[in-house]
Structure P
Amino acid sequence: MSRRNHFITKDIQIIQDFILDIDEDVKVCRSSSFSVDCDEEIIFLGNKRYDRISKIFMNWVNKKFNTNIHNWIAISILHEMGHIMTNTEEMREQRAKLDSIYTFLYEQGIIETEHEYFTKYFEIEAEIAATTWAVHYYLTHKEKCDTMIKMIGSTDF
């Protein structure tokens, strides 16, 4: 993976500072994909490459929330933060069950495309709550979010 496709140490620090302004207990770490550990309050960062899953996600976000956001990395980071901010045990349990069901249906060919799988996944209550939080934060702090993205040297899709 080329250097420009992954978050370097400087990027992690910039993103950590950005997150600390929201919640001083949340940590940021590099990983192979965007995810979150709500119990430990750790956001894991994937990479800067705008791939097919990122495209499906951002198309869904813009349609669902009637927006035209192009800052997919900020939304991805904020989505993971949104899980921490909106997390409930009930939503986590429901998310785990539905994700297992959707994965099974996809593997069996009942859900026929990756697009259909992810669209169903994004509609899970915990995912909608996290994305709603992310979109609201982005729209109310757009300049701050866009500045952070420029500082890490990323571009819109």
Structure Q
Amino acid sequence: MKKIFLLFSFVFAATLISCGPTTDDAIKHNDKIVADQKKMLELESNFVNSIIDNAKISIIENNYGKYIDFLKETEQKYADMKSFDDKDTFRKAMIDLVGTFKKVAENEYKEMLDIFKKDIDELSEKDFNRWEELTNIIDEKEGKANNAFLDAQKEFAKEYKFELQ
């Protein structure tokens, strides 16, 4: 009787281990990642819109700080997170997305902020041209990263048989 119980326990444990994440688990994982992505984009928009609206420099810098802090925290959160499955492509795609946005914020957005903080009398044609270059660089880098993220998300949804909304 003990042998049968031991065999049954072993088979049951092996079955649980081999099951892996369910579709519901994948949907919850997707939703958590998308919530962080939305928050990231919202904070970026707040920063950019404060520049567009010609807000006080203290407000712009505060929005920039909130955005950078969120990117750093989120990058660490996903780096520390355990793998969802053997492939782990969607979590890694989020790490790549956040990493790209963080680099853009630390480089291109920082340079734009430096240009914006100049007195109007100090601005030159070179500054205006550089601003336009930075805008194009940001669009290209973030667009490419976002497309790669969306491709990974679509593949993740396909693999776990759920539809994205």
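Just so it is clear, none of the values below were taken in a lab; they were calculated from the coordinates. Owing to the predicted nature of the structure, the values given are computational and were not obtained by experimental measurement. Cβ atoms are built from the backbone, for glycine too; each structure is taken alone.
Looking at structures P, Q, which one was percent of Cα pairs over 29 Å apart calculated from, given that it came out as 38?
It must be structure Q, since only it matches.
As an exercise: helix-only ellipticity at 222 nm (-39500 (n - 2.57) for each DSSP H run of 4 or more, over all residues; to 500), calculated from one structure in P, Q, equals -27500. Which structure is it?
Going label by label, the one that fits is Q.
Quick check on the output: 0.55 is FRET efficiency 1/(1 + (r/R0)^6) of positions 20 and 60 (r between Cβ atoms, R0 = 30 Å, to 0.05), derived from one of P, Q. Which one produced it?
It must be structure P, since only it matches.
Check the numbers for distance in nm of label points 7 Å out along Cα→Cβ at positions 36 and 68 across P, Q and tell me which is largest.
Details: P: 2.8; Q: 2.1.
When distance in nm of label points 7 Å out along Cα→Cβ at positions 36 and 68 is calculated for P, Q, structure P comes out on top.
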